[in-house]
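Any read-out appearing in this document is the output of simple, stated calculations on the displayed coordinates, not a laboratory observation. As the structure is a computational prediction, the values presented were derived from the model and not from experiment. Cβ atoms are built from the backbone, for glycine too; each structure is taken alone.
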Structure I
């Protein structure tokens, strides 16, 4: 599966989960300028490259904020969603002019903030980064940040908004912007910017945002579920070598903690192909390419069907040839669970925030017995 399918799938999930744009949505356009340093990795080549780059960018976003009286909107404090495009202002021969298209979500702090002119929140952007000059042994050997022209664009941060009038507002944000190919092709240290942005918001719908009274919550069904998931992906281990299959299986038991979260524990198994090709003179056994882990899982429910899986796993045994560099790993992504309990998604598995591989996931949820109903 090609790299560009990662953000395409994520954008499809945004559309599936947030297709409620209509009369009860406040629509807006944002334009912002951001500038900030690049974070290095304590390598000499990285320091040399960073000294050559002066990063700044322009972002344009189209979004909406639904005031539909659903309890998912309420518990997530009436978030905003939309699509955006970003472009670096300058061109650098080593990294090119990074650009991106993405879906975003913005979540206010506190339920009372939605009525104030000044409010604060946090945001996430996930999409496709392109127009980059990747590493090349002959023509671009200094760029160890990215090995592909197409990369995944990820941006997380904090944001402050101030409403000037019914038509206009201003905002400022600070965060981390990351471009990476998930180790599909080496090198892949990743480009990490820390941009500070200022911008202008233009409201297409000028009426005051007013979601009204809190919705009526249905009883929370205290029930456990079994998630059975298959992971597939690709990983490159060395520069100028092909990518090989990475995958595995996961079985997790999760409990309905609240209207917003599920949490639980499970087991992951991972397999890495290609060890015999990469090490033709060595004897490869089962434990060299297969690993097992205990994983703590968390699901943040954004809608009835769309959610973000977050997990931390601890290896019981590590595969020697799969570049599992630490005793634990992290996972974050997005999944969509259909009404027939089949789910699909894409996540990034990483070791200390360094990408291991992108997990394209398909699975099935087995509901458990209803233990009790809890009223809000």
Structure II
């Protein structure tokens, strides 16, 4: 099926019939919120723990405990900034915490392990690929493929938590952030050992100040492409095809970034090319967020028509200023009901997403999620207006 644009919201399926709002909505406590699937990722997580132990032993053996600790502390600085930025993008409809942790762990552990493993194999079989070839060809291909695999696994194992391009960008960014953290630990530790404070200071400037979002941006392209497959209700095969196209873009950007440091004047290309690309990346995220807000308004409008929300509540739930005003209002209620308001906003947004999944026909359990979330939002709403 062809769609007018990558941001379109197709709905070839049909949602559950929305029942009329009850005259007396339920009261707290809140019913349990439905959770997406993802049990297979638990087994992958167990393997990640084992790989983590191997990586820790590797760093301690080859870098030493002192340099490793310094590397971790320095790598934490850009990671915190990237983490806050990604969570800001994810604030509209936050992804499940378990999947957030999995994405970070995949990037920081599995993708790094795959990259190091390939390095080891090539060193044994070919005697290495040379510094230039490794930086411009091997690293972009191996690292982006390893990171992209993590995003694809989330799509396959937790499909109900992967609604579209914004989710793909978030998961890709988290994987990239995790990868950058562990890679920075290694770079900072090696710089300290080989060049002392002066060398590690320059490395910190280049990696933590000038390019903290490089890996985030690269892998977000793969995530965005897989998110488009999710928006079009495609299965694993379709997501793999879309993801491969995004992966090519990620590899190209990664190779361009590394090549600017190896073959050209890094600082000239940084300001002439990399900065504009990053600005375009930010603008793309803004457009995706606006489309996400439009979807929330459209789907909740259907519930407002059935009497579950007022028009003013839909406006509040579907705009950033409306949500901030709602939090201010809830703070002035007896007992400070901001926590309940946050629950109301989160569940209403999840309700809109669940209905979109039902309309798209890609989630057979979406109707059940709709009913549960509808009950939760009604309960939270009653709690907010309780005397």
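Remarks
- Taking distance in nm of label points 7 Å out along Cα→Cβ at positions 221 and 237 as the measure, the highest value among I, II is held by I.
- If helix-only ellipticity at 222 nm (-39500 (n - 2.57) for each DSSP H run of 4 or more, over all residues; to 500) is computed and equals -2000, the structure in I, II: I
- For mean count of other Cβ atoms within 10 Å over residues 261-268 computed as 13.0, the structure of I, II it came from: II
- Distance in nm of label points 7 Å out along Cα→Cβ at positions 125 and 149 derived as 1.4 - corresponding label from I, II: II
- A value of 26 for relative contact order in percent (Cα under 8 Å, 6 or more apart), calculated from one of I, II, originates in structure II.
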